[in-house]
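Coordinate-derived values only; no laboratory data. Small disclaimer: the values here were computed from a predicted structure and weren't measured. Cβ atoms are built from the backbone, for glycine too; each structure is taken alone.
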Structure 1
Amino acid sequence: MAASLFEILQKEIQEHGPMRFDHFMEKALYHPALGFYSSGQIRTGCKGDFLTPVSTGPVLGQLLALQLQEFYATLEGPPSLFLCEQGADRGFLAHDLLDSICKFHPDLSSVVQLHILEPCPTLVQQQKSHLAKLQNNIPIYWHPDLSFFKPNSTPVFFYSSELIDSFPVRVARFFSGQWMERFVTEKEGRLDWVDRPADKDLLAQMDIWKIPRTEGFTAEVRPSAAKWIQTLSQKIQQGMILTLDYGMSAQELYHPSRFSGTLMSISRHTPSPDPLINPGHQDLTAHVNFTELIEEGEKSGLTTLGLLDFSAALIRLATPLLHDHQPMPEKWIRNFKHLTHPAFFGKSHRILIQGKNLPVGWRPSIEPL
């Protein structure tokens, strides 16, 4: 019988000692065969473990197509345009975006091609199946990671939805006058926490973000976020990057009132009290530090074009449709309300818009004046 992910982690801890939490999270989410995401099990939607802005309907893809159309016009109709998505899950958002291009933006359908960054073979097969019909009209290419994506001088429209929140985090806790890092150990046949004094790298992060030195205060930092935005900026010579996720500025994220941090585990639409149980069978996530993406992006040559919550951004994008003389269908309106209502995604989720080598002074419609 094949070992479970718990047994694999248990053996590794027994052989090598306690495991840093970001390493545990990496394996719990992305183990090639047993990880929560890479196993290929249905994770989003009513039949999965949680809802996303994509799983509620096609409107988000339609609105991104409107922003893409504006981006294309701003560049005065280049002969070729690359779309790129990372973290596409089963390909629903890519489907909605391409379907909208084919139906409502025919001038785009002849110049765009889609590049999907996906390391998991199971998800690649699901994406190919879901996008098969659209691939007859728009070329689609798959790459295992960002290093294989080579747009060269072609303009890029890069987008992701709930990608960064799943990047592994290190967890720190201020205890007895010093920062401790949380590790995962094995105790009496189960996984448990053990704290060790934080190393210099982690202490530097605590200082950079001015995280409160309050007894018991817990916070997460994301080691791979800065490298990701730096690499993305290096890849793109001209383009627009839209990062859709739940998160906040560093000042909000590490506010003294957020005493327990933002690390969450969820399964079957129910929050779990313990992120260490059932590895591979529950989602692990933490809020995005958008300030880090902004600052590291600007250091790497990106221009920050805006950071808005879904409510403000998507209402701006949808204004031409809502003011059209033809009212939108009731199903469309319901989907739009799910995206923009404060009780759903409207205030919890934000869109970071970044650009590179775009016309001086240009502001996208998604960004209020």
Structure 2
Amino acid sequence: MKKIILTGGGSAGHVTPNLALIPELKRRGFEVLYVCSKDGMEREILEKEGVPYKTVTADKLRRYLSVKTLTAPIRIQHGYHEAIRLLRREKPDVIFAKGGYVSVPVVKAAKRLKIPTLLHESDLTPGLANKLCFQDVTFALCNFPETLDYLPAGKSFVSGCPIRESLKEGSREAGLAFTGLPGQKPVLLIIGGSLGSVYLNNKVRNNLNQLLERFEIVHLCRKGHLDESLSDRPGYVQYEYISEQMKDLFAMADLVLSRSGANAICELLYLKKPMLLVPLSKAASRGDQILNARSFEKQGFAVVMEEEEITDEKLLAAIYDLYDRREEFRTKMAESLQSDAVSFVCDKIGEAMKHA
């Protein structure tokens, strides 16, 4: 049996695309092993999903001065040697890396051992860990056409983001039963990203009366950010976090108001959900969400509003306009080649093995 090692960690966004590949990889005859960091949050996800894994030492690549910055090279070098021993023992035929700091020692070790490797970049502009690895891989893949400008020529491709097939198995009826909403109006789903968004929470609640005139609302607002005064509001439900029923909430949603993390918006593209994106501002990030959102806007997949330009009136007008033009956005998303990333990536994995 062929063996593939998947790696990537540091956030759920580095793990879930890898998990999305596993069913198709197994159908194609691969044995799957995950390599993660010893203290990363990805271990909890892998254990919950029943994915076999091994660990190596990894450390964040910091751009600021601290004690950990000074000692990081030692831990990174240690992780590299651990990765070499692991790869020699496991003898994988190919490696797929999703990024994050744990990918660095694995990709570098694979290069030394001449194991074909693919690396996937989610955001429009590559993060530091991936920048260190691009020259070492067989193929580099990405979500956005603009990202090709940052990748090695001749071996880079737009693949889109691998998305879990189970997301398409949701049911509007199951979503309505779970939320208790009557389903008599279009459903607006609000998603603040994996860490929620206090900004979006406040904007939605400030305009709740007007929004409820036209929509029923499902609001994912982050742990500790429920507003108990709104718990009995007809047509409005709020949750700190949803996992199992997320596919049903997607199925019932007619449009989505969201931040613009790469994996989240690629899921919306996959499901062809009209989206209004409010990216995290540059003051609170490196600006990758703004670039992600503008790329989707340019491709006709989304409407974008940055925090600095939003007023209550503009926000309401944008939501109403998005709903009125929803079929226009669905048509554009249906034309996208980025929505079948699992098959594309698995094909490239097979192609990379021929380079060994």
Which structure, out of 1, 2, was Rg and Dmax of the Cα atoms in Å derived from, given a value of 21.0, 62?
2
Assign the value -12500, calculated as helix-only ellipticity at 222 nm (-39500 (n - 2.57) for each DSSP H run of 4 or more, over all residues; to 500), to the correct structure from 1, 2.
2
If FRET efficiency 1/(1 + (r/R0)^6) of positions 34 and 98 (r between Cβ atoms, R0 = 25 Å, to 0.05) comes out at 1.00 when worked out from the coordinates, which of 1, 2 was used?
2
Ranked by Kirkwood radius over Cα pairs in Å, for residues 138-273 alone, which of 1, 2 sits at the highest value?
1
Which of 1, 2 yields 0.75 [FRET efficiency 1/(1 + (r/R0)^6) of positions 26 and 106 (r between Cβ atoms, R0 = 25 Å, to 0.05), calculated]:
2
Test item: relative contact order in percent (Cα under 8 Å, 6 or more apart) calculated as 19, pick one of 1, 2:
1
